[in-house]
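As structure tokens, here come the structures.
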Structure P
């Protein structure tokens, strides 16, 4: 988890990028967005934790990205979400392509 937070959030100073380059439909403090991300992550992984199942690193990264994307840019319009998708691609994130 620390590796992913560093890769996608801290090393790029993501919240500074949000302030500078993104328009949100509704403002939310960074702590609220991170809390939402962790709540989504917890909910998705809850059954695996309860069943003592392991999650492969790549699959965990995909789950992390899903949660991060909805929590951090869920309050953006489509164009901003596509911009964020490109940001994640620049970080070599394991993402599906954007569908037309």
Structure Q
């Protein structure tokens, strides 16, 4: 289980970094020609290797729930701390429900 958590964390962090690069590309005048987009897309592709290893021992449902919750919380933190985006009550409640889904699925 520790191996799965480690792989999931690496995959989530890789995806977050890919999202960060794509966000920078979206803010750039170069857009689709931005090196940030190419880097973000490459990182997304590499995270598929981690998914393959997690799928060997766990169902898609288990991985999907844990991954989705991790991504929701990490992306919310990235938006808040790096891009200074604000969360409203509905978004905070959505994050709390994501955590509740992990607890219920465990």
Structure R
């Protein structure tokens, strides 16, 4: 996730019940950092991200998709996924 300084300055951004996961390390986002290029690596951990724009209800864990293999992707959640029931009102977190 990248939120530019210009976007952050305008305000009104709401980040709620998102699923955050990366296999590239502990950092998930860049927020309000004018020195960063748009495609620079993320520099905030999930904990730091939640304190910057105020993410609420987010989950930072392997979503445990059914299959992420190239050519046979199935992004349904496994029964033991931490995203199951983690959203507002007990709905699953993630795209439908």
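Where does the value -29000 come from, among P, Q, R, when helix-only ellipticity at 222 nm (-39500 (n - 2.57) for each DSSP H run of 4 or more, over all residues; to 500) is the thing being computed?
Source structure: Q.
Taking distance in nm of label points 7 Å out along Cα→Cβ at positions 29 and 69 as the criterion, which structure among P, Q, R has the greatest value? Walk me through the numbers on the way to the answer.
Numbers: P: 2.8; Q: 4.5; R: 3.4.
The maximum falls on structure Q.
Suppose you compute Rg and Dmax of the Cα atoms in Å for every structure in P, Q, R: which one lands on 15.1, 44? Before the final figure, lay out each step's value.
Working: P: 13.8, 42; Q: 15.1, 44; R: 14.7, 42.
Label of the source structure: Q.
Bear in mind that the values in this text are calculations on the coordinates, not laboratory data. The shown structure was predicted, so the numbers you read here are calculated from the model rather than taken from an experiment. Cβ atoms are built from the backbone, for glycine too; each structure is taken alone.
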